[in-house]
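What follows is a set of structures for review.
Read-outs throughout are calculated quantities, based only on the coordinates presented, and are distinct from any laboratory measurement. What you are looking at is a predicted structure, and each value in this text was computed from that prediction instead of being measured. Cβ atoms are built from the backbone, for glycine too; each structure is taken alone.
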Structure I
Amino acid sequence: MPASNRSLLVLVALALSLGWAASVCAAPKAKLWPRWRASDSQSTLRVDHSAWAAFLQKYLVVTPADAPNLVRYRSVTAVDKQALAGYLAALAKVPVATLNRAEQKAYWINLYNALTVKTILDHYPVTSIRDIKSGWFSSGPWDLKLIQVDGVELSLNDIEHRILRPIWRDNRIHFAVNCASLGCPSLQPEPFTAENSERLLDQGARDYINSPRGVHFEGDTLTLSSIFDWYQSDFGASQAALLSYLVRLAAPELAARLGHFNGTIVYAYDWLLNGE
């Protein structure tokens, strides 16, 4: 092969690898999908999440708050896989625009989490969710169109970054949606509802920030979850604002140390599957 052709191939390979690396490191921005903005503030309709509750009760292993909850993926029976698929099929038929905002928020969080679990089960065994690809250079399944709601195909990224984040502008959503990884905030042991969402969102944020997965010191170095790097703008416009946010939710001893911190911050995330 002529040297010029070899050089061209090297440049192409380098460009592709750089593009792949960028796709792995770059987090999607919150960009509103306007069609999902509609709601009915007077609506009293409630979505039935009992099938998701039954699945969680049977297969979620609840651990101490400083460790991630685990899913017994290998133990899920064919009958329960079918029940999970049925639950998602029922969610797909919900006329989302007829729900009030609180009901919608719970709906989208539960849909995201149940879809993630089903995606793992559909490809199990895997050692990490990132083993499931949505394209040649993808870092995971987040761009796969996994469900149709109101006749529109949606991916996990659509739900999180085009619906949940831009509509509610609530950084606690990062502690509610679960990416099936040990480094992720825990999958909650009960479905979100209009009535319990505030409690679960607050608890999820506090539990994560006060766990080593979220915030911990190694000597004089502060190690934060990569969530606070990928989505720093959701937690404050600067490092100082981020630290101030963490102080507000940290337990007293951790808060005191964070309040006087002025050193090196590193970010880490464990992508191993959150399976028992």
Structure II
Amino acid sequence: MRIDLRGVRKSFGAVEVLHGIDLCVEAGDRVALVGPNGSGKSTLIRIVPGLLSCEGEVLLDGRPPRSPGSDAAQRLAYVPQVAPALAAPAGELVSTLAALRGIDPARVAATAARIELDLASIRDRPFRLLSGGMKQKLLVSLALSCDAELLVLDEPTASLDAASRERFFGLVAALPAHVTVLLCSHRLEELRHLTTRVVELADGRVVRDAPVEQVLESQGRGVVEVSVRGAHHDAWLSSMGFRAGAPGWWVRTVTQSEKLGLVPEVSEHLNGELRNLVVRDLESIETEADR
């Protein structure tokens, strides 16, 4: 499904949150919306499926999502950041959505099982009383089971454990090529696994639109931590931009390109004095507001 946004503006009272957004997302694109809190990304991601009204024009395959005769609601799926406080039992939600979308409830159960959610064990429990992780898994399972041509995902893995996130990434990767994904996120792993393009918002405006590889290279950050025997290399580590941490440990924050050059240099220089080496990516990318 293709998305066209033309001059999209949104205000809440006297506060204008979006200032004339122009954006085109082709069918099959996998796009991440990123930006600091208050940048307008969550507002924009709710406008796209027609959950919020706005000024300007929003077109899904050439038609407004809520126009008479539009079938957009039947062709998209939305996963909110905060699950609604629904009193209905989980099983009733599944059967109702399955009937509306014309799918077998067993398909939802099978998808849920792949992210480690046993629907049979929670089918009689009110949705609002489920744990945060269970709610998110159920919403994700419903979205991925209904043959949607547009997936609108607002921080979809925020409440998922590491193993469930990995399985979710696999499910999205297996979607047909024509399915469009619009993802609101700041998590490095979600950008890396789920998207091919990043649109960055700041103060309600688009400030960057670039391939995900370019964004990760320029805005991704990592941490290199080394543990060294004795104090023989303290001066060298300090000259290399490391700062002292816990006794024997030194830490440096690096860009992605710096990381690739620094790790072998540290390993070679410290040689037999190196007790441990830890390399990890920071969870979030650096946005325009951080720089």
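Between structures I, II, where is distance in nm of label points 7 Å out along Cα→Cβ at positions 69 and 205 highest? Mind showing how you got there, number by number?
On the way: I: 1.9; II: 3.9.
Ranking I, II on distance in nm of label points 7 Å out along Cα→Cβ at positions 69 and 205, first place is II.
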Which of I, II leads on volume of the Cα convex hull per residue in Å³, for residues 125-180 alone, largest value:
I
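Mean count of other Cβ atoms within 10 Å over residues 109-116 computed as 18.0: which structure among I, II? Spell out each step's value before the answer.
Working: I: 24.1; II: 18.0.
For mean count of other Cβ atoms within 10 Å over residues 109-116, the value 18.0 is produced by structure II.
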Calculated from one of I, II, helix-only ellipticity at 222 nm (-39500 (n - 2.57) for each DSSP H run of 4 or more, over all residues; to 500) reads -13000, and the structure in question is I
Highest-scoring structure on mean count of other Cβ atoms within 10 Å over residues 229-236 (candidates I, II) is I
Using Rg and Dmax of the Cα atoms in Å as the calculated read-out, with 22.4, 75 as its value, let me know the right label among I, II.
II
